[in-house]
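Q: Following are the structures in question.
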Structure I
Amino acid sequence: MSMDAFPADGRAAISAPIGNEASLAFPGWRVLLGATLGLAFSPGPMIFGSMGMIAPFLAAAHGWSRGQIMLSLTLFNVAGLLVAPYTGRLIDRYGVRAVLLPSLVLLAAGFAALAFLSSSLTGFYAVAFVWGALTIGTQSISYTKLISGWFVAHRGLAIGIAAAGLGAGYSIVPLLMARLLAGMGWQGAYALLGLLVLAVPLLVNWRVAHPNPLAPDAQGEAEGVPLGQALRSPAFALMALSILLASAALTGVVPHMALLALDRGFSKGDAAITASVYGLSTIVGRVIVGWLADRFSVPRVAALFFGLSMAGFALAGALGAAASLPLLIFLSLMIGLGFGAESDVIALLIIRYFGRRAFGAIYGWLLSAFLVGASIGAPLFGFGHDRFHSYGVALYVATGVMALAVVLMLALSAQTGRPQGEGQ
């Protein structure tokens, strides 16, 4: 095929429709529902969203420090970034269902393993590492592959709606955990989370997560370039570095949003509101970014929202203790919009620059870049606070990081080189 289908500004030529997307009877909407529920019950909300509430119980039961407990999340991420490229290749070769459904079972089993089989710290770390390696298939890499096969005209919006499930999960899981912990203790609560994975995302996606038989890749005719060619392209390098930088700032600040408010003397309730606004803004950001990406160049849309986050970080650093609660909430909203954009653009950039031929494998590599940023961001914010006794310096560093991410996205938008050779 000609690479003219993948122009330099990221606006791919829209192929022929593969179904009536405007109809409520269109099967793709059921697939989208399964993806949205799947991401709401994915490792981010279910594990990272619950660990903060479980940590005091683990400390009381085993005598572990908070730092020792939170290190398990780093190990979870490290395992994920190591296997993500291979998971993507499996998805491309054997299909989404062959990876997604077993991974959901393993996600559920991991909760029981942490609750009942990890009484030693070494065992706890081992379970977290193996769990991270075996559950990459339950993350967006699977769901976006499915959605992109069903939607064409509304692909960006559909991916944005599915990604909004992550924000919903981050909002719901802490409230659910509070009720479960009050009624059945931490082991029972964790075991029930595993059962919820089996009852909701596994059951729903077992019924609806089927690939579109009319999609080109289902017929062995998917357009695009092979993995090696994509990895060697300047476009991929710009994507990966921009995503890594944005993840370090936007994911890294997540556990510190409430602390930003507490450091300014606001109450715990006000701090919770600030943190929740950040989560809610990611839902809005994901849907808006997806809608805009159907109409405009994806890198430019990402640059716009990354720029909003950059401005939010800069203002938060400049105002310091002078920020009022309404202003701090507004800044949380600005920063969170960029976080919402980040998760959408990975899939959309791949499709628009490289096509669907090696979608899963390319996504796996970019997901690894995202996880590297997510693993280093939060500790760097924490160490910055420890060193300077405030978040001011960390916020200014985050401003610079986001500025570089914006520049890289604009450079990607201006890319004139197109991969040549194999895949034409």
Structure II
Amino acid sequence: MDFAFDARTEELRSRLLAFMDEHVYPAEQVAEELRARLASPWDTPAVVGELKAEARRQGLWNLFLPDAEYGAGLTNLQYAPLAEITGRSPHLAPTATNCAAPDTGNMEVLFQFATEAQKKQWLEPLLAGEIRSAFAMTEPDVASSDATNIETRIVRDGDDYVINGRKWYISGAMNPDCAVFIVMGKTDPDGEDIRRQQSMILVPRDTPGVEVRRAMQVYGYEDHSHGGHAEVVFHDVRVPAANLIGEEGGGFAIAQARLGPGRIHHCMRLIGMAERAIELMCRRAVARTAFGKPLAAQGVVQNWIADARVTVEQLRLLVLKTAWLMDTVGNKGAHTEIQAIKIATPRAVVDILDSAVQLYGAGGVSQDFPLAELWASARTLRLADGPDEVHQRSLARREIKRHV
């Protein structure tokens, strides 16, 4: 396993780091100030559009998609260090480069499973950054950590499908640019194979019966940058049968294909969040004095910083190994490692951010520094794309099976 960055990765890293320094970091405070003056908190500040235009001009666009025709044509190992860089400003940089969830996962689904007509209507505008999208899977009335519990119904009626159900924490749904939902529901709820009961279907946001009911908060944040996390109800929503993605009963397999890359992308960005936390800790430690000496000279602070550095280096190696395996043996062959990073990374980064918050004192929990919002994002990723315990259960079963 050779984790040295190749020439293309190094060149993109250099350009992306410069883009962050020259454009993204200065825009963070500007975006917040502009948002406060918008007619709706869900409208996109103009500076975000300016960042997107600049990123596209510099060729820092759709870096996540490995296909050279539709995306940047990068491998997972090439994309990993780039995602880490954007993770340093997770509420702005991924959107600026058109590499933000849930659009990334939705574009991957459309790229892999959509018809040519579906790609023309939805994938191409998403790749161009002209629209946004949402992925509607999680439901409030069932344990959605087990996707076979989903109760939303997708019923064939002549040349249409009719959808009824209630979803929540549907990322991106509050964004006025969100034009389409990928909805997961059951087309065969009584089917013998519980993993063939579900299907996925495209639902335009303006379809009659689609009710975006409210924005769901995440630790008190509404996450405007990602278009919010909404509760959405589907009341007798009728769409053409041609909107089905793939085949009836293929929804569970599509979800697994979607979530694999998404999990590693989250972990890559989390490492970037941890790196920014370490940087902020060091700056605070040398700038503040307590009990007669700089915080940087306090043993407990030194321990926090040292432990954080060791942890990040360990996590990065595991994530890079996982990316390498995904490239060489595929997502299925990297299944154990994908689960391992999904368990380890959010948990460890939450601890690093917690130490950073502690070091900043009252400022750490305030809106004046990014730490509180970063902590909320990292803690949420212990639930998103499957909670820790589901991955631990699956990983343990695979380990035990080798010895039975």
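Bear in mind these aren't lab numbers, they're just calculated from the coordinates by the rules spelled out. Computed from a predicted structure; not experimentally measured. Cβ atoms are built from the backbone, for glycine too; each structure is taken alone.
Q: I, II: which one has Rg and Dmax of the Cα atoms in Å, as calculated, at 21.4, 78?
A: Numbers: I: 20.8, 62; II: 21.4, 78.
Computing Rg and Dmax of the Cα atoms in Å on every structure in I, II gives 21.4, 78 only for II.
Q: Next up: One of I, II was used to compute P(r) over Cα pairs in 5 Å bins from 0, in percent, for residues 175-318 alone, and the answer was 2, 8, 11, 11, 13, 12, 10, 8, 7, 6, 5, 4, 2, 1, 0. Which one was it?
A: Numbers: I: 2, 7, 9, 11, 13, 16, 15, 13, 9, 5, 2, 0; II: 2, 8, 11, 11, 13, 12, 10, 8, 7, 6, 5, 4, 2, 1, 0.
Label of the originating structure: II.
Q: Figure out for me which of the structures I, II the number 7, 28, 35, 21, 8, 1 belongs to, where P(r) over Cα pairs in 10 Å bins from 0, in percent, for residues 39-270 alone was derived from the coordinates. Provide the component values of the computation, followed by the final result.
A: Working: I: 7, 28, 35, 21, 8, 1; II: 8, 33, 37, 19, 3, 0.
Answer by label: I.
Q: One of I, II was used to calculate mean count of other Cβ atoms within 10 Å over residues 287-294, giving 10.5; which? Could you put the intermediate results ahead of the total?
A: Working: I: 22.5; II: 10.5.
Here the read-out was taken from II.
Q: Suppose helix-only ellipticity at 222 nm (-39500 (n - 2.57) for each DSSP H run of 4 or more, over all residues; to 500) works out to -15500; of I, II, which structure was it derived from?
A: Values: I: -25000; II: -15500.
Clearly, the read-out refers to II.
Q: I've got another one for you. Who wins on relative contact order in percent (Cα under 8 Å, 6 or more apart) among I, II, i.e. which is largest?
A: Details: I: 28; II: 14.
By relative contact order in percent (Cα under 8 Å, 6 or more apart), the leading structure of I, II is I.
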